[in-house]
Structure 1
Amino acid sequence: MREISVTTTVAAPPARVWEVLTDTSAYGSWNPFIPELSGELREGRRLRVRIVPPGSSRGMAFHPTVTAFEEGRELAWLGRLGVPGLFDGTHSFTLAPRPDGGTELTQREVFRGLLVPAFASALRRTEAGFAAMNEALRTRAELRSGSVHP
């Protein structure tokens with residue numbers, strides 16, 4: 001098992017962060033890590049997700065299943081490479097309100113399966129991708145909330 005987690009403080013309320021996170025049709029205009037995400041964000045539904053980790057020459061597309069969708073709080077999916085137990089990833093975004101009106105945004109993935117050790121270098125790039133996406137999401141949410149001025 002391997003876990004990657006990146007938490008970012010956003011100077012915007014959870015509702016604004018959630019709005020940016022779930023407006024998947026706009027990902028191509030701001031999201032450096034997941035430039036494409038399509039499908040219905042609802043438990044049990046399959047998505048099409050394309051990721052482009054930093055330093056990767058090309059992206060990778062996969063079709064995970066939404067496992068959690070709690071308005072304003074959590075979005076999660078389960079993706080698999082091949083058969084269960086080979087390389088499974090449980091990806092989640094959680095939003096927690098801060099006392100100052102902002103949001104703690106955590107993007108996390110837990111990888112399980114026989115092939116996880118073979119993907120060690122790719123997982124390091126994935127962690128950098130989480131950080132890049134969180135930062136881009138932070139900037140977009142803060143601009144929309146008027147917390148940051150261009």
Structure 2
Amino acid sequence: MEASAIRNAIADAARAVVLPEGIGKLTCTGYVPGAVTAPHFFCGEYTVDYDRAMGRGLDAVELTCRVLVSRADDRAGQRILDSLLAGSGPSSLKAAIEAARGAPGDYALGGLAHDLHVMRMQGYRWYEHQGVDYVGAELIIKIIGEG
């Protein structure tokens with residue numbers, strides 16, 4: 001699996017979320033941006049467990065993604081964040097990303113991986129990015145594919 005292609009495909013999948021009217025669109029990048037345009041989803045750190053099957057047959061990636069929203073209005077920002085972190089619905093990052101799994105029997109992310117699963121949300125807190133404070137959280141995504 002090629003890491004930057006996987007991260008870009010995850011960001012593309014996240015763009016499918018529909019935010020409540022008046023919020024605008026979710027900005028998404030497959031890399032850690034120098035500057036954030038809130039609300040913003042990006043792919044950050046990842047770990048790779050190599051050789052999960054013999055002969056370089058399978059690797060497992062655990063990708064940490066962050067979503068940051070403006071804290072100009074604390075309550076409104078947290079409502080937006082909560083909708084993005086919901087397990088289902090039009091604003092759900094989990095639902096949008098897992099839709100990129102494809103149909104049963106298809107490869108995920110347009111053929112880049114065997115499968116993926118949004119495993120958990122963590123770190124719901126204040127984040128500082130380039131000197132600006134945001135409210136945000138992390139999504140942990142497990143991706144498996146050929147080694």
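Just so it is clear, none of the values below were taken in a lab; they were calculated from the coordinates. Remember, predicted model here, so these are calculated numbers, not experimental data. Cβ atoms are built from the backbone, for glycine too; each structure is taken alone.
Suppose mean count of other Cβ atoms within 10 Å over residues 13-20 works out to 20.8; of 1, 2, which structure was it derived from? Working shown, then result.
Numbers: 1: 20.8; 2: 17.9.
Comparing all candidates, it corresponds to 1.
Supply the structure label, taken from 1, 2, corresponding to log10 I(q)/I(0) by the Debye sum over Cα atoms at q = 0.26 Å⁻¹, for residues 21-92 alone with the calculated value -1.19. Provide the component values of the computation, followed by the final result.
Values: 1: -1.31; 2: -1.19.
Considering all the candidates, the number was obtained from 2.
Hey, relative contact order in percent (Cα under 8 Å, 6 or more apart) derived from one of 1, 2 reads 32; which structure? If you can, show how the numbers build up before the last one.
On the way: 1: 32; 2: 26.
So the calculation was done on 1.
Check the numbers for distance in nm of label points 7 Å out along Cα→Cβ at positions 61 and 109 across 1, 2 and tell me which is largest.
On the way: 1: 1.7; 2: 0.3.
Top value of distance in nm of label points 7 Å out along Cα→Cβ at positions 61 and 109 goes to structure 1.
Here P(r) over Cα pairs in 10 Å bins from 0, in percent has been calculated and equals 12, 42, 35, 10, 1, so which of 1, 2 was it run on?
Derived from 1, not from the others.
From 1, 2, which structure was distance in nm of label points 7 Å out along Cα→Cβ at positions 5 and 133 = 1.7 calculated on? Kindly include the intermediate steps, with their values, before the conclusion.
Details: 1: 1.7; 2: 4.2.
Corresponding structure: 1.
Give the label, chosen from 1, 2, of the structure having the highest value of distance in nm of label points 7 Å out along Cα→Cβ at positions 45 and 117. Walk me through the intermediate numbers first.
Values: 1: 4.0; 2: 2.3.
Greatest value across 1, 2: structure 1.
In terms of mean count of other Cβ atoms within 10 Å over residues 29-36, which of structures 1, 2 is highest?
Details: 1: 17.0; 2: 14.4.
Once mean count of other Cβ atoms within 10 Å over residues 29-36 is worked out for each structure, 1 has the highest.
Using distance in nm of label points 7 Å out along Cα→Cβ at positions 101 and 125 for the comparison, can you identify which of 1, 2 gives the largest number? All intermediate terms of the calculation are to be shown ahead of the outcome.
Details: 1: 4.1; 2: 3.0.
Once distance in nm of label points 7 Å out along Cα→Cβ at positions 101 and 125 is tallied for 1, 2, the winner is 1.
Where does the value -6000 come from, among 1, 2, when helix-only ellipticity at 222 nm (-39500 (n - 2.57) for each DSSP H run of 4 or more, over all residues; to 500) is the thing being computed?
Details: 1: -8000; 2: -6000.
This value belongs to structure 2.
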